[in-house]
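What follows are several structures.
The numbers here are math on the coordinates, done by the rules we state, and not lab data. Every value quoted in this text rests on a predicted model; they were computed, and no experiment measured them. Cβ atoms are built from the backbone, for glycine too; each structure is taken alone.
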Structure I
Amino acid sequence: MKRTLHSPRFWLLTLAAVAVAATTFSLGQWQLRRAAQKEALQAAIEAQGRLTMLDARTLLAAKDLSADIHRPAALTGSWRAEHTVYLDNRPMSGKTGFVVVTPLVLEGSSQAILVQRGWVPRNFADRTALPEISTPAGLVTVQGRIAPPPSRLYEFTGVESGRIRQNLDLPAFRAQTGLPLMDVSLLQTGAANEGLLREWAAPNLGVDKHYGYAFQWFGLCALVVLLYGWFQLLLPLRTFLRGKRRDPLP
């Protein structure tokens, strides 16, 4: 047993086990911290959803639009249908199609906001064909929640133009349309109408994923400690004690 404790191999394995155990334990703690951060963010999103509904006047007066993200809103204005864009490769309810985006010029102002109006299936026989949707003229009131601009997918080209696009670059779209677009959008909610489906997925921050990773890291840490304890401490001790019992009495 003394020879084992004083061998370089024993101390090398001890240092390696301590390093691996410390690293995996630290990674498990980091995953738990990330889960706690995302739980706090989820709570903040839910709290925003319980706030009173914004109208156009309140939104226009807001100093920090990012503070109103996820807050419900009912905005009155007029559509600029000529600037409608169809964002391609956007899934909803397990199907791929377009998310339709149209600017809404707010009542009593020149300011406009992008409205993610809903989803439509695409024609796979003719990929350039645009689905039929209805865009009412005159003043309309659109209900939804304030959201970041439409999410971006990976693209092989630069800034796009035309009705069908992979992504919508907000600064470029401002220049193309000449509209003073806000830095946020409105995610329209409600029942399907105007040829559009609105079964938006709830925000998924992946909290469960972090707990799963934390369990894996802590499990690996425990496995390293158990294996080290068995092979480097308990097993040599058992061997030593057995040898002692077999030694003849002096």
Structure II
Amino acid sequence: MALLEMTDIHGGYGGANILNGVNIAIDADQIGVIVGPNGAGKSTTLKALFGMLTISQGTVAFSGRDITNKAPEALLREGLSFVPQEFNVFPTMTVEENLEMGAFIRRDDFRHMIDRVYGFFPPLKEKRRQAAGELSGGQRQMVAMGRALMTEPKLLLLDEPTAGLSPRYMGEIFERIIEISASGVGILMVEQNARQALALAHRGFVLATGRNLFTGTGPQLLGDPNVAKSFLGGAA
């Protein structure tokens, strides 16, 4: 059974559809990557999945359960976690306080998860008493991802996790995504750095005008001359 199945998703803002039939399915051990031009509906797809806008048509199933239009807090309890592109840390709080905030729905002892986050992101342990707003962009992204992991999600949603980062930090974030996936967390992310993201994707989804134009494995999409010409800036 797929961990996530989004079937024929339509939705948008103020009665105007941005999504016009999106279909996405990934398994629990997979990294799914959504790419496409600006305005294609990539980030909107994640927001629809995480209950941040109303789905007017279609269904979302998670671990075999219908979660269509559930509220974000309910989805956290179901095992989803979301890292938005912007405003994804509390800048005046320390790194460790940010991680503790990520565990706000938990009523058990979550200290082991803080240690696990530091295992994924060793630089954060050294800076655990430093305000998140004082960190580099790459380290702030690590804090945001670490905070989202504090609920021990089955599926982590990432909206443009490498946006604005240097090549060094972009590579490091992609390495950590692979490591987090290997630990048993499904990943679904939107990425502008399409070639690099598809290179690590188990499943890739190329969107345009709110619908799938191409779907396949990462290698299939990277090797497709139509995808390369239209969305990857050159030959496959």
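Each of I, II could give helix-only ellipticity at 222 nm (-39500 (n - 2.57) for each DSSP H run of 4 or more, over all residues; to 500), but the derived value -10000 comes from II. With FRET efficiency 1/(1 + (r/R0)^6) of positions 22 and 70 (r between Cβ atoms, R0 = 25 Å, to 0.05) derived from the coordinates and found to be 0.90, which of I, II does the value describe? Going through each structure in turn, the value belongs to II. I, II: which one has distance in nm of label points 7 Å out along Cα→Cβ at positions 54 and 102, as calculated, at 2.1? This figure was derived from I. When FRET efficiency 1/(1 + (r/R0)^6) of positions 62 and 134 (r between Cβ atoms, R0 = 35 Å, to 0.05) is calculated for each of structures I, II, structure I comes out greatest. Taking Kirkwood radius over Cα pairs in Å from the coordinates of each of I, II, which one would give 22.9? Computed on structure I.
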